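Each in structure tokens, the structures are laid out below.
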Structure I
Amino acid sequence: MLALTLTCCATSFSQRIVETLPDDSFIVEIAGKEYRAINAAKVREIQKAKIDLDTAQRINSEKDKAIEIQAQEIALLKKDVEIVNLKAQSFEADFKRSREDAARNLSLFESERALRVEASGFIPKGNAHGFWGHVLDALNSQPAQVAFKVGLPIFTAMRCQ
């Protein structure tokens, strides 16, 4: 009875082995369509490969996110470099301008000094004669000026102690 049932089932589905493959699997034809039949060890191997594929895809997506974040950081760093370069160019322009100003101011100072020296020749000197004239000339000298500006304050400080 069992053999008869298997025979009926086999004929009703019209299945047949089309090809035996070297990896211990078969190509089977059932109701005009071809299928691949594999053993349990091959199923486990495929499941393990699927898990490995899922893990690799997850790692790839994490790496893609990390690459995107690093690309954004690189873009920000490039902008920072551009800003620093602009500041450096600004400082360089300021430095050049200050050198030009310093050179111009030095030229103005030298020309003013030359004019003052030249103008001092036009200032009349007093013709002091006699005793009081010599006293005024002595008080107008540099040693007398130092004595008044340095000596008198020192003398006053010493006297007050």
Structure II
Amino acid sequence: MSLVLTLLSLTAIVAVWTVIVRPWLRDKPWMQWFFANPVVEWIEIHVYRKSETLLWARWFQLMGAVAVSAGYLGGIDWTIFAPVIPEKWLPFLPMIPLALNFIATIAEAQRRDTSEPLSVVSLPQVVSQEVASAVDALKTAKIEAVSVVKKEEATAAVLPPTVGPA
């Protein structure tokens, strides 16, 4: 039971970090040193691509893997949930980690599929000419930005990194 409470507590901490603390700190000038730190930036880029949505999805994938391992090794006794779960659902309790992984994988796939701000996605089909031209400019700028980043990544993969001016 203590393992379950520990996992729930860690999940609450990650949720607060993801939804409230990290976005708030990224805007503060006095915290720029933290996010500019090469170790922190490497972790953010390689673990969750600086995306709170991916961080949350990958956290749930990790929790699913930990719960599977703990259940297999005897760290989680699923029968403790028996008094509050209907009897017909008891055989499915060990599948909770699988459900966590499944939901997290769906969330990560949705994040990768979402490439426009919600304000643009939620526009009605018929909009004014000014809004339509702004959305077209946004899509063009996005395509250009993605191509520049891909070209930069291709160049970085070929050339060794260089040190900027001191």
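No value in this document is a laboratory result; all are computed from the given coordinates. Predicted, not measured: the structure shown is a model, and the values here were computed from it. Cβ atoms are built from the backbone, for glycine too; each structure is taken alone.
What to note about this one:
- Structure from which 12.9 was derived, distance in nm of label points 7 Å out along Cα→Cβ at positions 23 and 135, options I, II: I
- Structure from which 30.8, 104 was derived, Rg and Dmax of the Cα atoms in Å, for residues 39-110 alone, options I, II: I
- Looking across I, II, the calculation of helix-only ellipticity at 222 nm (-39500 (n - 2.57) for each DSSP H run of 4 or more, over all residues; to 500) that yields -21500 traces back to II.
- Looking across I, II, the calculation of relative contact order in percent (Cα under 8 Å, 6 or more apart) that yields 22 traces back to II.
- At a computed 2.4 (distance in nm of label points 7 Å out along Cα→Cβ at positions 15 and 95), which of I, II: II
- Label whose coordinates, when FRET efficiency 1/(1 + (r/R0)^6) of positions 55 and 103 (r between Cβ atoms, R0 = 35 Å, to 0.05) is calculated, return 0.00 (choices I, II): I
- In this comparison of I, II, the computed figure 39, 24, 16 for semi-axes √(5λ) of the Cα gyration tensor in Å is attributed to II.
- Among candidates I, II, the computation of distance in nm of label points 7 Å out along Cα→Cβ at positions 31 and 47 that gave 1.5 used structure II.
- Per distance in nm of label points 7 Å out along Cα→Cβ at positions 119 and 143, the highest-valued of structures I, II: I
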